[in-house]
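The following blocks contain the structures, represented as structure tokens.
Read the figures in this text as sums done on the coordinates, not as results from a lab. In this text the structure is predicted, and so the values were computed from the model without any measurement. Cβ atoms are built from the backbone, for glycine too; each structure is taken alone.
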Structure P
Amino acid sequence: MDRSLAEGALFTDQYQLTMAQLYWQQGLHERPARFEHFFRRYPDYGRHQAGYCIAAGHAWFGEWARTVRFGEPELAALRSHRTPEGHRVFDDGFLDWLAEVGGFDALDITAVPEGRVVHANVPMTVVEGPLALAQIIETPLLNQLNFQTLIATKASRVRQAARGGSVLEFGMRRAADQGANAASRASLVGGADFSSAVGVSHLVGFPPRGTHAHALVQVYMALGEGELGAFRAYAHAYPDETLLLVDTIDTLGVGVPNAITVFDEVRASGHEPVGIRLDSGDLAHLAVLSSQQLDEAGYPDARIVLSSGLDELAIWQIRNQVRDEAPTYGMDAESVIDRLVYGVGTKMATSDGDPNLDGVYKLVAVQDESASWQPAIKVSDTPAKVVNPGRKRVVRVYGQRGKAVADVLAHADEDLAAPLHVNHHATPGISRTITRISEVEDLLEPMARDGIDQHEAILAARERRDADLARLDPGVLRLVNPHVYHVSLSDRIATMKADLVAEARASNGS
């Protein structure tokens, strides 16, 4: 099966194409329009919640948008579509137009750069250009950017809980089919240092990481050579990467002692072992006692990789338990914590607890016949679903302490300075004044589509992530019940929105 047809320009919903054809029929297909992509709420994992998200997926989406084309295979597929009555769905003239435009090059896409902190109800991607093309690209944009942002956010929280400890991503086996590649990449953006996924790691320039499974030990046990034989075979094959899984039989009674025996042999051969992995049991307790055994054997720098169902709360609890338990065994808690590496699998690759980001893509403005931009409104009985209309600046306002205090949607030509009166993004009548401002930063930048180096893109995203997280208040960063970050409208945008809502309801007799 050739999957390229499903993953190229036709990687969209049918209604996007039928709407695009309607625009073509009405002569509106090349009318400039503006759509904004944002998410309505932060991930809520049940016992814990996110107070921010990490933008991700832009470098991959940019390459996709640059390379896909409405070529003959795509046009042939669309020619074959029939209504229930047997009539063709798509007109030859519309398909000729698609062939002429080729792809999505005519669209101007700006975005909050990958790796940056993004907040609910703030446009993180903006698409301007021909209405029909901007409509068709909605589905792939939401698919790629929503998912990677979701996973990068989870990875950022895991890294936050690890407090500087190394994080490895192990989630490919239980991720969503080919979405595993996107999950691994997003994890690298959001917080993982390395991934076990071979192909995508190679593609983005980060060496894959991994140890061995219980199956290796089981094979040698079944053949009569035991766990020690398995460890020796692994160390012989990989003397500079000897990291041994020690919980197949008895972690403390057999596994760690066998690993130490092999470590001595590795060291005698002129190499230095890496450490052990714990994949079951009370990981904090076993980490303390394994660390004690390793120290006594002369391996104070050996790493201890923890795996098995980890997420941000589990890591937080493990670290706290080590701090409580290590002193009872005469161990320095921080020395134990410093050697820990966190292998996070299913719960990061699937965003366990909240498996989708509530990201939407809404029309906010369109040009009229005189080439003047007209704001577009969507009215709803749910205030949070009423669109914030018009072409807007998206800015981040910092207070006197250098911390971010609000993201503000303002008119495109509006200057912002203290004292700044702002309004709640969704609920009329709620407002406040920001009296002290140290910086006002525009967040949207042109999204790269040419010459993207995926490795450099991830490195740059990590720098942005760390810089933005350092400028968030600790309350917003809380793993549980985070403080609400302010998202606001300027007076001009709030007034325009209220007027458009009133006009829409009046014209509809509401």
Structure Q
Amino acid sequence: MPILLLALIDLVQSEHSLRRNYPASARFRWLFEWMRPYLRAYIVESDLDGRPFSHDERALVYARAKGDEDAHPFGTELDVYSGAYEWLAHSIAPATNVERDQRVLVGTDQCSRPYAASRLNISAMSFGSLGANAIEALNLGAKLGGFYHDTGEGGLSTYHLKHGGDIVWELGSGYFGCRDENGRFDPGKFRDQAGSEAIRMTEIKLSQGAKPGHGGLLPGAKVTAEIAKARNVPQGADCVSPPGHSAFATPIELLEFAGQMRDLSGGKPVGIKLCIGYPHEFLAIVKAMLETGILLDYIVIDGAKGGTGAAPTELSDRVGMPLREGLIIARNALVGTGLKDKVRLAASGKVASGAAIAMNAALGADWCNAARAFMFSLGCVQSMRCHTGTCPTGIATQSPARQRALVVPEKARRVARYHRATVDALHDMVVAAGLQSCGEFRPSHLRQRINVAEMRAMDEIYSFLAPGVLLSEPESTSMAAWWHQASAATFRARS
């Protein structure tokens, strides 16, 4: 009887043509459509399939987070003659006495409170995008493991500060947590919060890999009392992140704003994060540093593969520069102007292993930030429901019932174990390459297969500039056209 009633409803409804022609039975299509991601993940996909992270990539994080054996038996499953294969060169004379917990000192001579950063840290994930238990577990894990936790642009919540892990406070265009009633930057509110001992660095988010050049909207229905307090916005009202910043409009103004933030924070390092779009805009920032004498302490390059929440499909798939090209442009800009030994460079975007950290180091990164890998360490199963509020593992949700699944002390230990094992794996790669530090990796260490019969080192594929060449001989470089388009006075390209 219920099936007959369902068939009658389908016959007379006007919304779905399949249901009118195939009453009741057409509903199986929706059932299988709903089940499709789960069937693929657990039955259909091979170990190397799956996007954005394959089964093997996820399994490596899970094993390290749980403290299980992470070795792989019987040789690699990768096709080493595929055009997508890449590897790091090793030495027949491996290094000895290499320090395991190597740090990167962040802070120019304009910074009175430099910070020693780990080679791997937690990338930006906001409270609101992640639930309270997830934020707590990540921060406690950072405390246990001795690395930093980026707040994301969603403000500094009590959950970020509860356990005392090192914090990088990120400010986006909404200036959440330090904004006035009109949504503009409030220096007093920033100073009051940035003085916290837990906050080790501050960061200006210009763009992100998941949705570069796009703002955001958190509907009022999702703006709970806790989120409203963290973001300094009215509860129940739409929370808007504009596409661009109101505190500055030119490269010089950006540097002046960064200098102001450094002063207000008591001399702590200040940096920027961006996914590179037009290369001349990044060079304009570099020129502004040269002209004003105000230096950023660090720059984080986000790759277009990044993203832990939801983003418009077109922006996620087709806008923004992939990490490798963006990192090389940033490295060349800093090296070519003689700033690389002062301004630190970090990479963020699909980093999950010691090999990924080493490969980014070969292209100029001093350290790496990871977001999704640390979500896997919490137990994320890549269900792709981050934006729905129905995350099955209680990570990307504000539902108290779902968050109950995430037990903070246990998950924090998983976060710390994953970090420790991955940094140890990086140490092994440094030793195998015959080096004393991750910072000694160079483009020549990273090899890329071109086709089944040919491979090349990265410095044979991409152009890597010599120190100071953009100042002495810009016309001789591959960046000459972008260099001439760049101006410290504007983000617009000069003709």
Structure R
Amino acid sequence: MENFRNFHIDGAWVEPSVDDTLDVVNPATEEVIGAIAMGGQADVDAAVAAAKAAFDSFSQTDREERVALLERICDGYAARSAELAATVSAEMGAPMALAAQAQVPSGLAHFRTMLKILADFEFETDLGTSLLVREPVGVCAFITPWNWPLNQIACKVAPALAAGCTMVLKPSEVAPLNALIFTEILDEAGVPPGVFNLVNGAGPVVGAALASHPDVDMVSFTGSTRAGVEVARNAAPTVKRVAQELGGKSANIILDDADFGRAVSRGVFAVCNNTGQSCNAPTRMLVPHSRMDEAAEIAAAAAGKVVVGAPGAEGTTIGPAVSDVQFDRIQRLIERGIEEGARLATGGPGRPEGLERGYYVRPTVFSHVNNEMVVAREEIFGPVLVLIGYEDDDDAVRIANDTLYGLAGYVSAGDRERGRAVARRIRSGQVNLNGARPDFRVPFGGYKQSGNGREWGRHGLEEFLEVKAILGYHEGAK
């Protein structure tokens, strides 16, 4: 990739202001597969200036122009899907099936969903003699993660373009190569110069510079709660809008009338998907105390069917953790669970047998966990499930809500009305009932320390709009 050490600013690939690079490592082989430039304040200043200059004209484009632009982006994205999948697999370790069938399609789904929303979205509404106008918020800074890289880039960029905003993207430096291809797609689709800009770099440097920049009107961040706090602190002096999708420790309540074999197994596979590196993973499974042993046996059997292996190998279910840092964190927390007295139903520390190289993790299930243990409180971000017992529905809801987070929740029930009642009481931005499939039209975001604001669908578009009231716009009463 010829531009992998350059940034994209004001419609051109430009050299960085500082001579600093970072290796990109394939987590399956631990081998370097490339390097990216690491930017500084001057690169951020140039990108923000380009976005600010482009805003006046792009914000005035009409619906038809933006629809046509999004259509061209969809066409270009689809044409390069295979290349994107191979890149995501190489830089973050996703199995090729997951990369090709979920990681890459999720990004395209956000653009296609936004096209449908934009087609009839009401940007102006009459209210008596007044006119309410929804207009783009301005220059946006996007700081995105490595775990679902294209999903998180697209769910910000698509609505921002639809709204008429301009933007600067800082993708994760851990898995940045897919963002460079994405940038090429936007460039080839005819995104006007300055509307979309890309600067690579470290969070404490480029991310902090973007969040604090006086000419940035909004910062949208996805990542850990700890990093989100720093983003908010950096943004506070300029009173810019801050949208955050942060950590999670989602509860999965298995009610006693659910199909236990199906519900418990489904929960295990959901945790292990993407090597457990999903912020909304159902990592706390709540089961009746009286059925703890039964649930542990089912969960261990399900985890045994998860095939850990090379991303390109046939039959691989999950690949490696994304980095040595992530691998070490997962190992420490597995050891902590053992120290705390949780029962190890399957898995444990160390690599799976036969995988001596690469950041591979054993799918791990702890049973007889209480909600005060570290493994029940902290986001592990690996294929680690904890089973927690409860007395009745009220107790299950209490435990589910006893967390700093509130990103997602899960309920399995034989009686749908009972499941609905429990779902309504869970304090999280999404609740999945009986294994429902993802829906790109509905909002995604969290309560409490899982963030603020919403992404995806119509609510995602509204995040990038200001509301202006023009009083006296109409004569007489309506």
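Given that mean count of other Cβ atoms within 10 Å over residues 4-11, derived from a single structure, equals 13.2, which label among P, Q, R identifies that structure?
Details: P: 16.1; Q: 13.2; R: 20.1.
Answer for the origin of the read-out: Q.
Starting from the value 20, 19, 13: which structure in P, Q, R was semi-axes √(5λ) of the Cα gyration tensor in Å, for residues 180-251 alone calculated from? Each step should come with its number before you reach the end.
Working: P: 30, 12, 10; Q: 20, 19, 13; R: 25, 17, 11.
Computed on structure Q.
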